[in-house]
1. Computing mean count of other Cβ atoms within 10 Å over residues 159-166 for each of 1, 2, 3, which one ends up highest?
2. Out of 1, 2, 3, choose the structure whose coordinates give P(r) over Cα pairs in 5 Å bins from 0, in percent, for residues 87-174 alone equal to 3, 12, 15, 14, 12, 12, 14, 12, 5, 2, 0 when calculated.
3. If helix-only ellipticity at 222 nm (-39500 (n - 2.57) for each DSSP H run of 4 or more, over all residues; to 500) is calculated from each of 1, 2, 3, which structure is the one that comes out at -13000?
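Any read-out appearing in this document is the output of simple, stated calculations on the displayed coordinates, not a laboratory observation. The structure presented is a predicted model; accordingly, all values stated were derived computationally and were not measured. Cβ atoms are built from the backbone, for glycine too; each structure is taken alone.
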Structure 1
Amino acid sequence: MNPIRWSELKFMARSPAHYRDVVDNPETIKQTPAMRYGDALDALLFGQKPVLTFEGASRRTKAWTIFEEQNPEAVLLLPSERENVNGMLKALQSNSDAMEKLQGTTQQKLEWKIAGRACNGTPDSFKRNRVTELKTGRTAHPDHFPWDGRRMMYHAQLTWYRNGLEVTGQIDRDSECWIVAVESTRPYPVTIFELTKRAIEEGNKLWRLWFERVLVCEQSNRWPGYTEAVVPFESLL
């Protein structure tokens, strides 16, 4: 049985059926432009994989297919995307506070167990007293990013990693959780967010709920959809 990973566990927020489908068919997770920007910025900053730029203007060509097949381990970008990623990287590197939050052990794969069930994850950066994730997106505005972050469940992701780091003894108990957010369009503003105690508690509750439901579904080998109950259809008119 494969370890439980965040990239799959988060689908329990939709339903057990969605979780099981993505576990069985990981290729169905399509990379969005935001994910591609994030992967490229991570790779350039942390040096975990190469970032290559395609000479053409579209992915819908035979030349792109060949380029992709020749570079399976790299993050591949179009010229316009590379320009934006370079802009984000420059803005990030110009922010000394953000760079300080990203110092430490970076992109280290973790393996740990919860209730005997194998888990794994790869936090962006950690030190003894903190865990930090680097995020890119349509906004880094202090009033708007938290809404996107809750929808993307970043607080659950961070506390999932924090649990793994605590279990493996690599950080102190109740370490801080930080997000460094970089906007993906000019002028690429950078904002630093610290998860509050309430956000950390909510994040822990979310992933623990999903994790416990995974265990129940695995034991019963039943993976229901949204609900198995009859739902009343009420007119809104």
Structure 2
Amino acid sequence: MEEQARGPYQKLTRPEASDAVTSLGWRLVLGELRTEVVTGSLVLAADVAARAAAVPGAEGHLRLDVRADRVMLALQSAAAGWVTERDAELARLISILVDDLRLTTVSSAGGVDGDGEGGRTVQVVEIGIDALDAGAIRPFWRAVLGYADEPGRSGPWDGLIDPLGQGPAVWFQRMDAPRPQRNRIHFDVSVPYDEAESRLRAALAAGGRLIYDTEAPAFWVLADAEGNEACITTWQGRDS
């Protein structure tokens, strides 16, 4: 029996998605393909954004964030809530378009040095909240932040998102017992797989401590000098 051909909306595995776009200057970060184009001006950034949005089939896949000197782009199939073959193809088409303008799709504008200075990589920040009963606190966080349910996910342990895409997503981490005198809210910083170690080194050089790395490179748990925690995460190590 012949193997069935993959369709344009076939979900990609994490390694497949990463391999498809890394050479183009895009990175897989938390279920999205991300890149940025440094333009040097708002006018040119807006022009790049308009041209990218006009690529056939971009609707329902492409998100844009236009800033004073750059445009940040993210690709994900909204209907699937994940990266598909179509997203990888759109990344290729947009990179060609950008190259024609003598610009470049890049995942890091200069990199991050050992002191944490310099340009920053594309990334996604989430807030994790420890909870004994997420159903009891989720409505509060939904209301106070003005957030919304993820499409099709409204259960007591499901995360919350900013409907305008401006703020970090919130997710709830299950606890089995109270943890007095310990922070119960932490940041998850999802970075490109090939930038994680430099970010880790920068955080340690800035006074951080490594708390847990057993599940690296999926995530490392760090803490500041007073024990407040943050995680650096990547897509690697998450596929069985």
Structure 3
Amino acid sequence: MNKPLSTALLLCLFSISNTLSATLPSAFNAVYVARKAGMTLGQVNVSLRYHDNQYRYEKRTVTKGLLSIFRKDIITEVSTGEVRKDKLILNTYDYHLARKKKSRRTSINIKGNKASGQHRGKNYELIVPSGVLDRASIEIVLMRDAATNPLNPISYHIVDKGVLKTYTFEQAGNRKVKVPAGKFECTEYHRGHQSDKRATALCLAPKLNYLPVYITHSEKGTKFFMELVSYHPLP
């Protein structure tokens, strides 16, 4: 991940996209398959729901394929908060990795300009700017902002593993992709850490409210893929 910047620099130098006026994506259920070198690693179930002025974004990953013979991992991520005029106000985030002989948890609680929680069993407290996100809810806001393309690159403040960071996404043009859910015209975005050692690209489909339909991540010579299997809008 990128090295954290100081709070002062973040507040002074960056324009936060979570303050822009655009429409948040509609509620949905989506299923992805994660692969590496042609081998299925897991299934990822994603859901976005709204109730009154609240949102709940949940991701659940379960090992599948040959990997499931050796490991029974279940990863859940849940982000909750308020919706105010198409802006997300993060309240809580919880990450939980459950494995037979291992469990890992990361939490975030936001109150005003303060974030607190736990990462790897250690407590932390941070001063955070308005509009701060977690690494799950950032996906919702990117979908919103990609629909209007207000800035290129687009930057966001997030709390990740107990540290305040900036995630930046830059548009890299349009492309066609074929995934298990079908063929899609997409707008491609690259994350700011592009390098020979680490790179992330997301293909967002306008047809599905800019939902990511194809994601690639390369790290230390290994390339991972995540492809959309199904998508269902919710009331």
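1. Once mean count of other Cβ atoms within 10 Å over residues 159-166 is tallied for 1, 2, 3, the winner is 1.
2. 2
3. 1
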